[in-house]
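Chemist: These are the structures, in structure tokens.
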Structure P
């Protein structure tokens, strides 16, 4: 593949990743504002929200290094869909569970995106970008692992609160 094509695909991927992380913020912020009975989830979401903000900065650095900018249209479109997805769970009686399932799926989507971007960075000789992408990937893997390790505990707590007649929703 020509170096120009590799660069072009890499830049598109970075712009998509920027929009993806903007979408992640628009999903996490509403969830975080609604959590009351799950402080462990709130703490982890707050941590990952800060990580996501850092990931966006890293992606912007990579784009700037390539004399490119994020796509405002992609950012706005995915932020809107993220906000709508977050709102769709608010009507569910098991909102905290649905949010956790969706977050787990989204984290794995991000993991796949970063693995693909790492492959493109390596193919194009973008070594500095590869280091930044690896940092983003590591944070996403850690969040996915936390969600995976905590779904049983979260479900058990949800059930216990519900059976006690307490608000179990969020």
Structure Q
């Protein structure tokens, strides 16, 4: 018996979080102002504020540049979050049995699903300028209704069409 294994990876640079970037630089400004106030006033309270806002700035800066790595292996799909090209963290991992349906972004089926379940968890793992079409994967993860947006390659989608042809919406 011959088994055909499928394995493909794709990496994308995540959309920049503009609100997070503004908040990060505000934390740095507050830390600098509090440090100068601690020196001028020779008081302990601005020094505590400096340490708190400085540590928040450092933790936000560590996750400033984010990439996503999609890994399709047979019936398993893993999305890994890479922060500042150093730290890797599994963002989501699921099996094709968890998929309810897959539809292109902007399809009527996805918008109807979003209207039907207003409290659904939606996560976007795409780039600012997608090179491949974006698809919404509607999942049931341990009873939690979830939509994740990915931009898989055509080869990845062909593999999905082969293993779960009835779950892919053609619109």
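Chemist: Quick check on the output: 45 is percent of Cα pairs over 14 Å apart, for residues 28-67 alone, derived from one of P, Q. Which one produced it?
Modeler: Q
Chemist: For distance in nm of label points 7 Å out along Cα→Cβ at positions 12 and 156, which of P, Q scores largest?
Modeler: That would be structure P.
Chemist: Compute distance in nm of label points 7 Å out along Cα→Cβ at positions 4 and 116 for each of P, Q and report the one that scores greatest.
Modeler: Structure Q comes out on top.
Chemist: One of P, Q was used to compute percent of Cα pairs over 22 Å apart, and the answer was 46. Which one was it?
Modeler: Here the read-out was taken from P.
Chemist: Using distance in nm of label points 7 Å out along Cα→Cβ at positions 60 and 132 for the comparison, can you identify which of P, Q gives the largest number?
Modeler: Biggest value here belongs to Q.
Chemist: Something else now. Ranked on distance in nm of label points 7 Å out along Cα→Cβ at positions 52 and 124, which label among P, Q comes first with the largest value?
Modeler: Q
Chemist: Continuing with this model, one more query. For helix-only ellipticity at 222 nm (-39500 (n - 2.57) for each DSSP H run of 4 or more, over all residues; to 500), the calculated result is -30000, so let me know which of P, Q that is.
Modeler: P
Chemist: Given that relative contact order in percent (Cα under 8 Å, 6 or more apart), derived from a single structure, equals 21, which label among P, Q identifies that structure?
Modeler: This figure was derived from Q.
Just so you know, all these numbers are worked out from the coordinates, no wet-lab data involved. Just so we're clear, the structure is a prediction, and the values are computed from it rather than from any experiment. Cβ atoms are built from the backbone, for glycine too; each structure is taken alone.
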